[in-house]
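Take a look at the structures below.
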Structure I
Amino acid sequence: MGIRATIYEISPEAYSTAALGDSNFELEGKGRDLDKAWHAIHYLVTGDASLKFLKDGIQLPDVSETVEAHSPQAIAELAQQFTATSADDLLGRYNADDFNIRSIYSGVWDQNEATYLRGHLIRFMEVVRDAAQRGNGILVVLA
């Protein structure tokens, strides 16, 4: 089955609640599925191969999955980064051999995987831009 990521927008108030360690808040809209591409997206965006999603998120305690909240400010900064970078620019960093050496989740990578990654990367970039326009953060659920 494997670990998949779903991302949700969260309001600034929900982020503040999460920052206090409380997971009792409303999500904005429906979740967007990044499937198993989440770690590859993280690596393409951040250059960091650690097994997490984005940087500087707040891990919510007392939940059964890995759940991280990312602040509206962090999402606004990421959206700003995306104004100068396209999905194709980020995919230009894709190298199957590098992904395999660094153990980028979810398995054995080949050059054909760029097509798979592209759709999920575009979806992620859209969510980040939309959340930033509304002044929201995001919540990432890895399960």
Structure II
Amino acid sequence: MGEYHGGCHCGNIRVTYRTGVAPAEAVVRACQCSFCRKHATRAVSDPEGSLAITVRDESLLGRYRFALRAADFLICRQCGVYVAALMAEGDGGYATLMVNALDDHAQYTRTPVPVEYEAEDEAGRRQRRRDKWTPATLRVASR
């Protein structure tokens, strides 16, 4: 498995992404919802991988929810970078990672595939995320 690091611009949110999918082979998605279009997202996930998200100062972590309110869109309140979307479940959850938040984001060379999820109901959306997103943990260092 490869290990990739990144996070927001100021370093408050850091990520470690472990995946068996080489960056040049990863399917990069471009969600077509209004939020993701405004952020020009390029998202990746690997259901066989893992994503560890560490937050240094929780007061600077923005958790934005919209539409079905089934996930937190993690945005740094200090530098404004959208790092990942996390659907919490138990002690962990599932996440999709924004390629642009990775230190070596240029390795992800595939053209993003436009995707639309508007027709999904909440149960369907949660199940798709369990099936397709990366198992993830969120740790707040200041606790």
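Throughout, read-outs are computed from the coordinates displayed, never taken from laboratory work. It should be emphasised that the depicted structure is a prediction, and the values quoted were computed from it without experimental measurement. Cβ atoms are built from the backbone, for glycine too; each structure is taken alone.
If FRET efficiency 1/(1 + (r/R0)^6) of positions 12 and 52 (r between Cβ atoms, R0 = 25 Å, to 0.05) comes out at 0.65 when worked out from the coordinates, which of I, II was used? Traced to structure I. Ranked by FRET efficiency 1/(1 + (r/R0)^6) of positions 60 and 76 (r between Cβ atoms, R0 = 25 Å, to 0.05), structures I, II are led by II, which has the greatest value.
Taking distance in nm of label points 7 Å out along Cα→Cβ at positions 84 and 100 as the criterion, which structure among I, II has the greatest value?
Numbers: I: 3.4; II: 1.9.
Across I, II, distance in nm of label points 7 Å out along Cα→Cβ at positions 84 and 100 peaks for I.
When helix-only ellipticity at 222 nm (-39500 (n - 2.57) for each DSSP H run of 4 or more, over all residues; to 500) is calculated, the result is -3500; to which of the structures I, II does this value belong? Source structure: II. Out of I, II, choose the structure whose coordinates give relative contact order in percent (Cα under 8 Å, 6 or more apart) equal to 33 when calculated. Only structure II yields this read-out.
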